[in-house]
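Read the figures in this text as sums done on the coordinates, not as results from a lab. Bear in mind the structure is a predicted one, so any value in this text is a computation, not a measurement. Cβ atoms are built from the backbone, for glycine too; each structure is taken alone.
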Structure 1
Amino acid sequence: MKKAVLEKLGLTSSETRVYEILLASEPLIASDIAKKSKLTRTNTYSVLNKLEEKDLIERISRKKKLTYRISHPQKLLSYAEKKEKESLENTQIIENMLPDMISDYNLINNKPGISHYEGRKGIKKLFDDIVREKPKELLIFRSVENKKKVDDFLAEEAKRRASADIKTRIISPANLTKAQNLKDRIYYKDRAYVPNDLFGIYTQIYIYAEKVSFISFKGNINGTLIENPYLAGALGAIFNLVWQSDQVERKDN
């Protein structure tokens, strides 16, 4: 009965054996514990150290010899409570990590679904997916949000896509700088301009390979990737409808 309870608390079979020996004995030296437990001296010292770390046994000096004795059994309850607390904390940590882990799993294994990412590192994973998919064409609805804090980051990603021969069409607000416009030809970009008052959105949208990414640069950077051919097809059709509209000014390269 004691053995089953001790092992359920997480003690190994060797730790349980030594604990039970000390529970039924006066303080013992390590060599006597080794004989009773039938463990090697090396393993015995290892087990004793682990039980001492768990505060379940204690070492005392007796007649100039180092001996070991059981701690008060109340320590077992304290140990169980500590394990329970650690288990709850670990569960909470896993629950917090799970969305990112699921997103990474879906992204790498091409599983359909929705993945959410936060921060620059998270958004980098979305851009990695575009390069990995290497679509014939990437469609972008550009946000009207001022993205100075990530301009260099976005420029580097555009350069990376160009290196992968990914052509891009962008529907953009009419507020780009001359420098940004000059880079379009280098990065295989065709751009159409729509006045902000007609089509001003605060989320950047990337459409490619039966996937759609929504990225918000306002406040905390975050993005959502949805793998759905029907959604991607619908947004692609809307993109082309806007692209061909007489309300846009196209800058074809």
Structure 2
Amino acid sequence: MSRWQTGMRRAWQRVREEWRAIGHLTFHTPALGVPSADYDAYWCDRLAEGPGELNGFQLFRAEWSAARVAPGARVVDVGCGDGGILARMRELKSIVPLGADVSPFVLAFLEERGIEAVRLDLQSPGMASLPPADHILFFEVLEHLPNPEEVLRDALGRARKSVFFSVPNSGYFPYRLRMLRGRFPMQWRVHPGEHLRFWTLTDMRWWLRALGVEERSELVAYRGIPVLNRLWPGLFGMGLLCEVRVAGNVSATNPPTSSSSDAEAA
């Protein structure tokens, strides 16, 4: 099989996966579960078999972020889980990784993986326990917090160069289809209270502008429907990914800007 055929086969497989996910997001509503307060038990079970492979979303976040940091940079991942994104960024840019999490099982697992770890509870005021770093990551974290503005401002005061974060795009078209069916966008697995904040691409631009950081931010919509997510990112991009640079600093590198950051939101 030629490289072209292999590439087309992978592209077709990706499209099929995305369309299956679209059907799930549009029509499926899981059974209402009981929200678990035992975060330690969750990670104890999940890490019992070792680190899992990065999914497409995690891989994109890791590689997009790595393209924007300098080799050897110190990077903190808040709510890092098994440390997979840090490990991938270390492979790509030889970063100095630091994982921050509240679970002692996660912290012990990171140490075994050769990643320095520190305990951090975002439910407590401030991030005093967070050591200095060039970059701070909040991937799929801010939407779970009642005060993401405060957390982002605090992180920008601690990072030397920039803060990266990702959230779901609530303007993704399957969520809009759910609204037409009289159902709220389904972004939860066990209980609807998992996410406290929601953003579309347009909302995110407004939010960054309201916080006074839009001019030093790079924002992209990613994954979702290939090609269409570049033409109409607000409608066909499933996630939002952003880098906010610290005032007075510029990006360590100058990667090509994704077309989805320049296109108008749908």
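If you work out volume of the Cα convex hull per residue in Å³, for residues 135-206 alone for 1, 2, which one comes out largest? Before the final figure, lay out the partial values.
On the way: 1: 82; 2: 99.
Across 1, 2, volume of the Cα convex hull per residue in Å³, for residues 135-206 alone peaks for 2.
Which one of 1, 2 has Rg/Rh (Cα atoms, Kirkwood Rh), as calculated from the coordinates, equal to 0.95?
Details: 1: 1.36; 2: 0.95.
Going through each structure in turn, the value belongs to 2.
Consider the structures 1, 2: one of them gives 53 for percent of Cα pairs over 20 Å apart, for residues 15-150 alone as calculated from the coordinates. Say which. List each step's numbers first, then the result.
On the way: 1: 66; 2: 53.
Of the structures listed, the value fits 2.
Hey, distance in nm of label points 7 Å out along Cα→Cβ at positions 31 and 127 derived from one of 1, 2 reads 3.8; which structure?
Derived from the structure labelled 2.
Tell me which structure, out of 1, 2, gives 5, 24, 32, 29, 10, 0 once P(r) over Cα pairs in 5 Å bins from 0, in percent, for residues 23-70 alone is calculated. The partial results should precede the final answer.
Numbers: 1: 5, 24, 32, 29, 10, 0; 2: 4, 13, 11, 12, 20, 22, 11, 5, 1.
Attributed to the structure labelled 1.
Have a look at 1, 2 and say which one yields -16500 for helix-only ellipticity at 222 nm (-39500 (n - 2.57) for each DSSP H run of 4 or more, over all residues; to 500), as calculated.
Values: 1: -16500; 2: -11000.
Computing helix-only ellipticity at 222 nm (-39500 (n - 2.57) for each DSSP H run of 4 or more, over all residues; to 500) on every structure in 1, 2 gives -16500 only for 1.
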